[in-house]
Each structure stands twice: as structure tokens, then as C-alpha cells.
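The following blocks contain the structures, represented as C-alpha cells.
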Structure I
């Protein structure tokens, strides 16, 4: 199960079916916090009524795969502990051509943000990092491209930051791009910015960029911390800290050799640990173990 209401899970569970959750985000942990861990009993009962009087406590935690160790830990921290579990990271599909490491660095340094435009993804942090780099540090040989989309109000907020900080020559917003085009586009950039401030189960954009030889400067949280090997395949910075992200950008801008070494190291890590064959084999082995333990019970994935 991936990010569904628990009602189907409860119904299937009643039929004696063993359920395997495939967790790539915090939705189940957040649901438990909302329905079970709420200290106010009245609120807890009211919220239980929202799911057709089926108490969240009835949900059985049979088995699960997690896309990152930090995601597994965050579920355990709120009491979501499965009888059988495995950490199996997301992966790069076989139809994606994994690139070689970069041989040159762009002038100016080409930065990329790819994803939803929102406070929850820290898009404003990326823009403010460039503002700090240009206006406080005084480094101007840089350009940030934002690829994605968000609600109109937040997008206007980004435009306002750009206007106020006089970043028109340093930041452009391209808007939404289909995934296939984005995969082709990664190689046009030198560094990915991944500034999610709080919750991130994995960070697939980081992995995709690495597969194309683009190292990431990412928030030192959850999934990104599990992917990025600090100072080897990228840099980790404190979340919600534009100055720290600006300093990391400046670090790589000042050392093209370091950036190119990270580029190749990232490609090597993707090939060794995030290839489809590796992940699919682990999924198969895990499901076999769950199936063997289920005895006569049916298993649903």
C-alpha cells in the first residue's frame, strides 16, 4: 500500500489478508500521530469517527518496505513497528541511461532546483541562498534555474524575492517540465539544490541528478542524508538556512576539481547501490520471506 486511507487496509485485514506497506513518505507515521498519539482524548475520539468509527489502533502492522532508513526510524519513533520490514531505497529504472561523471564545470556555475514550488519544499530557501551568495558574499558567477510548479501565490512570492534582491540576471523560473524532459535536462547543470526544510522520505530528485553526474547540496534531514555522502557525493547543510546553502555553493564554485570528483563518485554510487536490478531483487526476496511466514494467509502488496 502506498499513501492510501487506512479504510481499505482495515477491510482487507478483516478478510485475513496480510498487507505489505510500501512506504516512501511519512503518511502512515503522520496518520498515527493524528489518530492515535493525540493526547486529548476528545480529539482522538472525534478523529477516529472521521474514519467511519474504525479505530486506527485496529490497523495491524504486518510488513513494510521503507525507501530510507530515516523513514523507517521516523515510523518506529511514533510506534509504527512492523513484524517484518526492510529498507529498500528507490532506484533508477533500466530505461534511464546513467551518465559518466562530468568533465567540465559551467561558467557561470549552473544551479538547478527541480520540484514543487512551496515552503514545504524550501524553494524560497534556494532563491534566498542565491541572494545571499550574490549580495552578501559577492559571488556573481552563478545562475539558478527553477523547474516545477506551485500555487500562484507562492510563485508570485518567488518573483518578489527575485525582484527585491535584484536577482533577475541570476535566477529564472521555467515552470513545469515533463519528467522525461527533466531527465534529459539534468546534464545541463552542475549542482542540484535540494532545500526541503523538514519532512522528506527519500529524495528521488537527488538520485536522478546523481545518475546524470550532478551532485546535490541538500538539507541534512531524513532521506537526503541517507542518499548524499557528505563531502563525497555532495554536501549536506542545515535545513532552512540560506546562508549555509550559499556557503556550500561558493565552496563548490571555488573548487571545480572537488565538484567533478563528487560528480563521478555520485555516478559510481548510483551504479553500485541504486540500480533497478539490485532493488527489484531485494523486493523479491523480501516478499518471498513475507509469503513464507504468511502460511495459508494471502499476501497483498
Structure II
């Protein structure tokens, strides 16, 4: 086990072996033309209070190593150009906690049981690419908790594959689509929103099985629930400025205190408007529709 402390301007790469620790102090910059931090072993800890910067590669390369912990403090930053990833790894058990700034083409974490906690700013600056997102988590049982700012210049703000949970009390904005869940049968996407999700395209594209969305905040853009017996719950002052599309499956779409626009799609759906002047379309199938007040 080794401990690396970066306390002065550095133009070099740091390589972390198993159980190593890395600290960069506030006000200090480490720059390199390739990866600034190259992780080659499991169980490493990275603490960023200064700035780590590259413009020609991924800033932190985790490889397939497991159980990496990255903490970015309020004065810390991980920076690269829009063509590269600020963090990239395929190992399981990665935890990233950000209260500073992470900016680059995207963050890509492909391992299972990834946890990403953001109370700072995440900027996905890649101009286009089809599978690009400010944050992309491709493993099973991933979890995002956002109370800060997440912005995407193209494609998606967040893209997940496999069972995943997203909890948002902050602000998520996208120039194209918002959250994309690429799931197979048996995998579940859960979204709890008490903040703001705003996309110029679709706000949420859920998966192929029974997904759950609860909203007490504001979602701007349509929501596609996908296949399966999905549930959308608008609670209290929760508002979706768009249409909630149940699509295939026996869906349950429940509105909040204000106007909702629901389209149940195929199969036997239950639509409950509750408050506000709602638009309720059951689509095909033997549907139950209750307007409520308004």
C-alpha cells in the first residue's frame, strides 16, 4: 500500500496499485497528456480537492479493477475535452462522490453495483454519438443520487443498462433526451424525482419490464414507460410537462394535484387523474379511467 500526495503543480501520471491512496490538495493542478490517474489494482481510494486535467485522453482510467472509491470535494475538479471520458472503468463496486466539478465527453462506469452521488456539477460535453450520456452506467444494480447539477450537450443526461435506481432532488438538463434505461425482461428501472428533469426531447425512456417512476418535482418532456406493467405516480405538486405514455403492458398512471396528460397505450391500464384538468386516454385494451377533481 502506498499513499500519493500531490501538493504542487505536477505534469506526470500517477499509477495506483492495489490498496493505494491518492490525494491532490486544494489549489493544486496535476496535468498529463494521457490519463492523469491510471488504476492497476483493486481497493484504491482517490481524494480530489485540487484539479486533475488532461485534454487528450480519459482523465481517470480504472480498467477492470474493483472497489474503487473516488471523492471530489467542493474545490476539486476532474477535467478533459469533449472527445474523452472524465472517468472510465469496467470493474464492479465503484463509488463516486462528487461535490465539485466533473467535465468531459462523458463518465462511463460499466461494472455492477456502481454508486454515483452528485452534489456538485457534472457536465457531459460530447457533441453527439448515439450512446453518449453525461453519466453512463452499464452494470447491474447501479444507483445514482443527484442533488446537484447534471447537464448533457447531446444524446442523454443519464444512460443505464441493467437494474438501476435514480433519485433526483437536483437539476438535470439535456439538449436532447433525459434519462434512458436500456433494460431486458426481469430488469427494473426506478426513478424518484423531487427536483427538475428537463430535456428538449424525451424526458425519460424506461425499460422493457415493470418500471416505477414517482414524481413530486417537475419533469419537462414526454415519458415513455416501455413494456411491462409500469407505474407512474405524480404526487402532490409533481408536474410532468409532457405526455406520460404507458405503452405495452397493464400500466398504472396516477396524477398529482395539477393537470396530467396520460396515454395508457396497449393492454389493460388504470388511469387516475386526481387534481387538475387532465387528459386521460386509455388506448387499446380494457382500461379503467377515473378523472378525479378538475
Structure III
């Protein structure tokens, strides 16, 4: 049986809620996972994914970021993740905390989490991670908004107002029927008491700025990063599949793969029930293949 453990990660005066999924048998690799906007470790789709990985010998570490899930303890905390620098620093600290390990460590990011992971892979101040991490995985990473959903226009307005009201909390309405095709997953997430899609203008400004830097090639991979897997569904109408693939194509990697999921929506880990097993197996296989 997979052992699921709750814990706390202390950083910058905050106690962030954490969970680990430990295999019943030998742990062959460790995975540090960064989630999307407003997501938290208690969402059912994550538990299913991490349990499947644990059954393959991969131990997963995840946390509720500052401002979301059980790490947001008051209404004032909701979405208040801090400055761009704080977001990067706190997520890097969580990754580094798992590096004292006898097993190879991998890092994976989804959507906004993928945006953060990509940025950490590029900025010189985090170059120490390049030689410590065995492989990097991104699924549906936020390199740009999908065309036609109006988010590019909204983003320009947000960035303007973020300069004068950075801590203003706004509801970041996510149309769940646009990110997964499973009506049960939509219903479950809507009813989840800890899923609160609130953000600050400061956070959105940082996210959009990081995406622009990645999209325009203003930041490049640190030396030592060789093994990278990117997965994105070309049915994603929320975050741009085209921008994600364009970023990957520009890279020169010894061990790289871009996986197109034909017709899949944004939440690869929570799309149709029959696709989730496929996704989990491909992540499991990619990681374990790098242990040989």
C-alpha cells in the first residue's frame, strides 16, 4: 500500500502544507511536483497520479503554495503568494529540501507550476539545481495563453493595475469545462472546499512576465540541463500548445522529448478517465528509463 504523509514546510515565516506519496516497496526515484494556479495537494486527480507513480517506485513530494489550499489559513491569505522573486525562491527552497537523497531527484511542473519550473531552469541564481536534478518534466506549461480566449488583453490590463494595486485580490475564474473533458472531475473540483481560484494582481503580473521572457527567448537554459520532457495536449484552449512547443523546439538538448497528446485538454492528469492511466504510465516510464 502507498503511504501518504502530511507535513509542513517552513519558509519565509510561513508554514506550507505538504504531502508525500511513498511506495510500499523500494523507492527508485523521487519527484518534486509544482502545481497550477489555486491547485492543492488534496485534489483527487493528483492523488490518483501520485499513487500510480508510487506503485512504480517513484516517491512524490508536493505542497500547497503560499496563498492556496491548506496553506491559506485566512481569507486575506488567499491568492497572496508574494512577489515574483518570492514565488521563485520559495518553490526553489522546496525543491532543494528534497535533494538530500540517495535516489535520483526529478522535478515536474504543471501549468503555472511548469512556468515556475522553466524559469528556475533558466535563471543564473538557480543554476545549482541544474547539476542536482536528474530530469525535468513539464506538462501543459504556461508559456503563453491560448489564442482566442481573451486572456492576452486581460493580461495587459492586469499588468497596468498591478503597478498601483499589487495586493488586490481577484477571482481568477477558470472555466473547468475548458481544461478537462471529464464532467465528474469538473464537479469534484468545483465542490472542493480548498480549491479557491483567487489571485493577486502581483501574482498575475509575475506569471505573465515570466511567460513573456520564456516565449521571447529572453532567458535560456542553465548549463548542465540535459534531460527534459514536455507534454501538451493540442486540444488545450486555455494555455497555448503552440507556444509550449515553440519553446521546446528552440532548445538544444542531449535528452529531450516533446509529447503531443492528440485532442487532450489542459489538465493532462485529470482529462478523461481512460487517458489518465496512459499519462501516468508515460511519466513513470520516462523517469525510470533514466535510472538505467
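From which structure (I, II, III) was Rg/Rh (Cα atoms, Kirkwood Rh) calculated, if the value obtained is 1.03?
I
helix-only ellipticity at 222 nm (-39500 (n - 2.57) for each DSSP H run of 4 or more, over all residues; to 500) computed as -13000: which structure among I, II, III?
Here the read-out was taken from I.
Looking at structures I, II, III, which one was Rg and Dmax of the Cα atoms in Å, for residues 172-243 alone calculated from, given that it came out as 15.9, 44?
The structure behind it is III.
Bear in mind these aren't lab numbers, they're just calculated from the coordinates by the rules spelled out. Here the structure is a predicted model, which is why all the values come from computation and not from measurement.
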